[in-house]
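What follows are several structures.
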Structure 1
Amino acid sequence: MLEHLPPVDKAPILEKLATLGMRRFRNEYAIETPVDPETGIVDHESLMELMKQEVDPSYKWQAPFFDEHHLHWYAHRYESSFHTNPELAAEFRDMPVNKIWAPRQFHNFIHAVTTPPEVPSGEMMRMAVKDFRRKSYIYRISNNALTITERLNRVQRFENKGDVMYIDPQTRMVTRNIEALDQWREEFIHYIEVSHRRGLIDLSRLSMVDLKDVDAIADMLPEIIHLMDEGIVRRKGRAAIGIDVPYERVA
């Protein structure tokens, strides 16, 4: 039962698991997974703190490999016909903000010593999915606008026998219609402005400027991308929350 878990001397809670068995341990000693009291969504930061408290801080988690731990488990609870909308529930569970990227042994430990959280209400899952989709879309729109802005700042004009072209020295891409690029950029920025005014995104954390000026939004694109990125979690090249724990690679 304790295979692929930390040694008992490093994680004393596992001694109770070894002597009582999983079912009785769960009933008497398992740690309740912390959730936001208003939404029922798992609070991953509080969960990490609880897990760290149960293990000697000098312990290095064994990592034959890293993998994703879904904060909302078991999978069948979100994929079954128990829900009126199982597709939505499965999408909610699989959102990057509801997964962590951790050493496999840490993943095992969470499953061993915590209780699976209750499934949030259908309305809460719907709102969470909608918010995630919105942030992802605004991220892509903002990133496109920033990419075009950077490209417009880099392009160099060349003329050959009356044929005018613009070359991006970094990407080596060539365009003859630089006005179209600028038009696409302004369309992206306009969408961000409209989304902000409709209350779809909150940019108040970035600036007190009234966002009527296109240039103001253009200047804020890197910050807008960062703000949206906080809500969709793109770290370490993977769509999952990275956690900071000491670990060592093992065969």
Structure 2
Amino acid sequence: MKIGIIYCAYNCFSYVKESLSSFTEAKRQGLINQISAVSIPFAEYFDLNQIKDGTTNLLIHLHERTLIDKIFTEPNYIQEHKARDLCLQYLKSVDCDIIWMVDGDEFYSIEDIKNIINFINNNPNYYWYSINFKNYIFDGKQWIDGFCPPRIFKTKSNILNIDKYYWDNDLAYKDKDDKTFNYKLLDNLTIPKEVAYIKHLTWLHENGKLKYEYQIKHFGYCGYKWNYDENKLEFDKDFYLKIRQELPTIYYEN
């Protein structure tokens, strides 16, 4: 099983070394085979006040040290799915059997990686796998549960081959007759929390303003809002009223 990582990171310099280190170590140990990184501002950031913080240069340096196999740093301001697709097409070209999406604000341990690979090896008859994330919010001492996105995809089977990204983290497959299949309709499995529960520094005061503004431009809505008067992130209570859901339960670190 040849595993390739799609590592997507921009303007998260303080996270990159820790976030990526377990995967470079896993590559050194032969657990994974390829790391392809993309560090590009997405289209919606074009007129937002986004300042380069050195993330891209750091990833270029890691590529020069051969810790990363391939890096994409242009073109700037393309759509999110097109940025990730640059990595996907590279990993397909080097014949990876598995692609694993990782963002710069996600923190796996080497044990997490080993446990996930073992779980997939023991449960091989699925096209894709979801991973449970422990979502840290606001001051980073609070977290919420319930985020379990698709993250790991097989590139091929006897029937279907992975084709391309069509939206954000969403992928399409094709059959031998070039017919497209939505991955959401294919057999999939959630990796249990007892196997891996991944730290995710997701909606924090320190990075929330740009992320909120991006989501408003990208989706037209957001479950969070930026309090410009107090310079902090908050839940958008009106959003939850509109979708008729309770506010997320907040848990606190001991």
Structure 3
Amino acid sequence: MSRNRVEKRCESLLFRAVVMAILVTSMAVARAETRDLTPAEQVLVDRFVYVVGGVLDQFRSDDWVENINQTLDQPTTSVKPANPLQAGLLERTYNARPGSQRWNRLIEPYADVVEGGNASPQAMAHAGDAMRPLMHVHVSATFNVPFSALGMENGSELKIPGVTRAFRDAHPTKYDEPGLVLLFSSEPGGRWVKAEGGLRFRFLSPPGAVVIENIEVRISGAKDRVDELQHAIDWRRVDAALGR
């Protein structure tokens, strides 16, 4: 092996060793920044999962295939919290089920155009654009949110029984679809105040406190389904997850 090749190989091995050391260090730092929950904290999280998860269960129907994206099965929390207990979120995605009543009624006509191969490119593109907004619903729920980012244009705030503040939003989740942001809190307790880009929450409890002062639910996707869920679900049930 030539000297140049040896030097290049050594440089490559050294680079890999440095990268590995950085990764190991980063993982160690990440582990040091979080910890497992105490029994009291776990009880609070379990209550949130039972109550709010039960509310989200109502998103299920024969028209939709449910995918669980994130759970709170093995939650951790910050070693140095800036707010009351935070431990992650629940997140689910619902995709229209092929062959369901919804699919046959709303989606199949567009799917036939897209997959038929006889339509013009413009017609296929139009059918695809019309079909996509009907096919998905996304929902996430978490608690003790210090800041809720949302659009607050005129007319975006809604009145929904059981919800402290509710807003229509152009991008409520990481998926690029419109929907709702639902915010919950109880009295006496902290409160939502207007801030740049959304609402900030003023907590009454100190950092790390084992309490749920607020809950945030974000929903996006098929507007007809989101509107249906908005009215069909008794959102007052979420209140049972608030408090100590």
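Look at FRET efficiency 1/(1 + (r/R0)^6) of positions 162 and 226 (r between Cβ atoms, R0 = 35 Å, to 0.05) for each of 1, 2, 3: the largest one is in 3. Which structure, out of 1, 2, 3, was distance in nm of label points 7 Å out along Cα→Cβ at positions 66 and 146 calculated from, if the result is 4.8? The read-out was computed on structure 2.
Taking -8500 as the value of helix-only ellipticity at 222 nm (-39500 (n - 2.57) for each DSSP H run of 4 or more, over all residues; to 500) derived from one of the structures shown (1, 2, 3), identify that structure.
Going label by label, the one that fits is 2.
Each value in this text was obtained by applying a stated rule to the coordinates, not by laboratory testing. In this text the structure is predicted, and so the values were computed from the model without any measurement. Cβ atoms are built from the backbone, for glycine too; each structure is taken alone.
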